[in-house]
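These are the structures, in structure tokens.
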Structure I
Amino acid sequence: MSAQLAVSDFELFGVPVQFAQDRAQLDARWKDLQREAHPDKFASQGTAAQRVAMQWSVRINEAYQRLKDPMRRAAYLCELGGAPIQAENNTAMPAAFLMQHMEWREAMDDSADVAALEALFDEVQQAHKAALQQCAQLIDTAHDLPAAAQQVRGLMFIEKFLRDIEARIDQLDAS
């Protein structure tokens, strides 16, 4: 069991090392792995075995969280392939992306009603979907991990902005 702590998330779950994943397969495999690693199964083997089972359970949960989230999965694939995201110190984005983001931000700031914000949310959600599709193409088809890493950084901006729109909607709903 402890040897499996060091394998990649994809190896741990027995799925192909690619962006495209079957969510139902991931969910089923997660349940199977959790059942196998449950610390109660190791109660008769002492505290050391239970501690290892707990570590394995944590490792399984971390891998599952990474694999089930498309953006996190894309980032993980980029990092595995030698193209780290480096979001903290690499915020350079194409000018067109930055212009679009500024337009969205202005639209959010200018929106005084929930309907306009929901329309903006839908538009940004579509851009998010398109960015994920582009990530899949860059990773699984083109095998261009540096470009995929830049796409992931863009996705991070978009996901944060979606959360900002939701917060603004909540703010307007509360007033």
Structure II
Amino acid sequence: MTALASIPLTRLDGTTTSLADYAGKVVLIVNTASKCGLTPQYEGLEALYRAEKEKGLEILGFPANNFKEQEPGTDAEIAEFCSLTYDVTFPMFSKISVKGDDIHPLYKELKAAIPAAVGTEAFRERLEKAGLAGDDHTDVLWNFEKFLVGRDGKVIGRFSPNMAVTDEPLAGAIEKALASA
């Protein structure tokens, strides 16, 4: 079991789990927010989850309020928003911090495994022009950054917040991971 698998996690409903419960599956971990320009990505994430769940894909959403306070809600409000607005059925977790001094251990491990995301150049440049990009290039850049974990529990990819699940290289990485035994 990897170090990631033993980190305790809390679902929006208050129940506890860990990535060990997803052993043998391909897991896409996404930090989410309800009031972000990228929030419509919930639609694509849900479509992908419904299409690939039977093949062993899990999508795990981790609400975070690290970027311009775009996730101000309580766990109950987040659950209601996800259900009513996007009919989200993939697992959603309690709000956490994905960067800074109070970074959740899950994100600390994810960042350590893959320090830089693929495809962030143009998005980072836009954020820098707006004065919103941090100096630490290993930090999660914004809401909806994605980490891909293989069936063996190892982090195999990290993708830009503005990259949709249908965009290459993310779509190809997911397909390849699902095809692995």
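For distance in nm of label points 7 Å out along Cα→Cβ at positions 11 and 123, which structure out of I, II has the highest calculated value?
Top value of distance in nm of label points 7 Å out along Cα→Cβ at positions 11 and 123 goes to structure I.
Thinking of I, II, which structure, once distance in nm of label points 7 Å out along Cα→Cβ at positions 19 and 131 is computed, gives back 1.3?
Computed on structure I.
If relative contact order in percent (Cα under 8 Å, 6 or more apart) computes to 24, which of I, II did it come from?
Going label by label, the one that fits is I.
If percent of Cα pairs over 28 Å apart computes to 41, which of I, II did it come from?
Derived from I, not from the others.
Can you spot which of I, II the value 0.50 was calculated from, given it is FRET efficiency 1/(1 + (r/R0)^6) of positions 35 and 83 (r between Cβ atoms, R0 = 35 Å, to 0.05)?
This value belongs to structure I.
Thinking of I, II, which structure, once helix-only ellipticity at 222 nm (-39500 (n - 2.57) for each DSSP H run of 4 or more, over all residues; to 500) is computed, gives back -23500?
Source structure for this number: I.
Read-outs throughout are calculated quantities, based only on the coordinates presented, and are distinct from any laboratory measurement. Keep in mind that what you see is a predicted model, and the values were worked out from it rather than measured. Cβ atoms are built from the backbone, for glycine too; each structure is taken alone.
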